[in-house]
Structure I
């Protein structure tokens, strides 16, 4: 029965289970690295302000997520994305740039990124439920809840009051989706 369940969902040209799991691990590690860099950028501007503590709390969570995926990558022998140097720069620039626009814009960035990640992790969880990967599934579900907490925190900190919030959120979401697509593949 398990064999039928596994093979039933795959079509010719689909990724094998191993390729799928490697893609999930690679993109999630890249995303957590990008998130770490976004918070570093925000803190480079907002350190010493009333926002520093909330940003550091969220940043600390992202470091735990990144450390977890770094460990999983080594254990599973998954190569990282070759785009890591780009995410190093782009994440920091996004964080610093939105923080320079004001605290609400920094929070709007967090909301936009976390909404994309919430959906992304949700989609991965649905796939992993059929792949007999209970540990990876549990990790992704836990991290998804923590990302939702970040989104809720940022909303509570005034994200929607950022100037041009709908446009800013849309641009950040589009960039996040592109980064996910690229990191899965490259």
Structure II
């Protein structure tokens, strides 16, 4: 019998740090900066904050969905477990913060530019952006985040329930695919805004 099969189920995972609530501090600072940017009503600062957070959110989402996801599916279970236990605490605070800042600053920037007053059919692009960002935010905070947490806490157990993780991940894969499609759709809409509606 090989040495790896005789190791306890939690071998190599006792040193994995848990979720650090101190990350709420920097998330709170980022949200406070967003409020300041909105209050000072500077078009450049508002546009920069919206674009920068949007690029980060979209880039991370697409990278996780189309690069990290397929790699993780091909890893053996112990390696997949190690990756999830180390990756999840890093994204737990980052992605929700980026999504909230992107959507909120986008709304205020659109209002500032007069995009909310466009006549139909041009307003259709604005409506498309609002619907896509709404879907992304609700799905991210209401489906992906809770599923990530459930998988993470299950993986931290000395003997994780593989069947439960499988059920959670099946739902998660479909949600990530939709999230990726919505991210590509919002890029199309934003490109339309930049070139003129």
Structure III
């Protein structure tokens, strides 16, 4: 079942990153990376065609209070990571447990530096230690090898193939992963 999430006032620091709630003052930096072709498509959304599109999405991020801005420590905005509602059917074995789905995007200029894995691990720690979640899911399009590596480095276990929908509604082949809270589970419960 979907757990309630509210990251108001939450700040997560890693060795190189600060994750914090988005603010409307992030608009220009958000548009700068969200408008670059090749960034959003890996996460299922089209590049932002105008700053108005970025403003609309940013307003949603601020209002929903479930998406972290990924910033370099002492530097600028380089991405986002959301603790999303579960968007796909989960195995019956997990219905009694509290979970969410992680989704992230990183500016093209920040790719290849390990920032995505660093951010995902920080959010996993927050979700399990502070938010009390039992499990997290994460998915990627089959051809998105960068996300596959981030997901695997972050301790998620592959559970099967899935059909994922893009923002435009197109269906694409994907892969589904799960990570259980190690404080509550020593292994993934049987999912069938």
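Each value in this text was obtained by applying a stated rule to the coordinates, not by laboratory testing. Predicted model, so just to flag it, every value in this text is computed and none were measured. Cβ atoms are built from the backbone, for glycine too; each structure is taken alone.
Among candidates I, II, III, the computation of semi-axes √(5λ) of the Cα gyration tensor in Å that gave 26, 19, 16 used structure III.
Just checking, which of I, II, III has the largest value of distance in nm of label points 7 Å out along Cα→Cβ at positions 95 and 111? Structure III comes out on top. Computing helix-only ellipticity at 222 nm (-39500 (n - 2.57) for each DSSP H run of 4 or more, over all residues; to 500) gives -6500 for which of I, II, III? This figure was derived from III.
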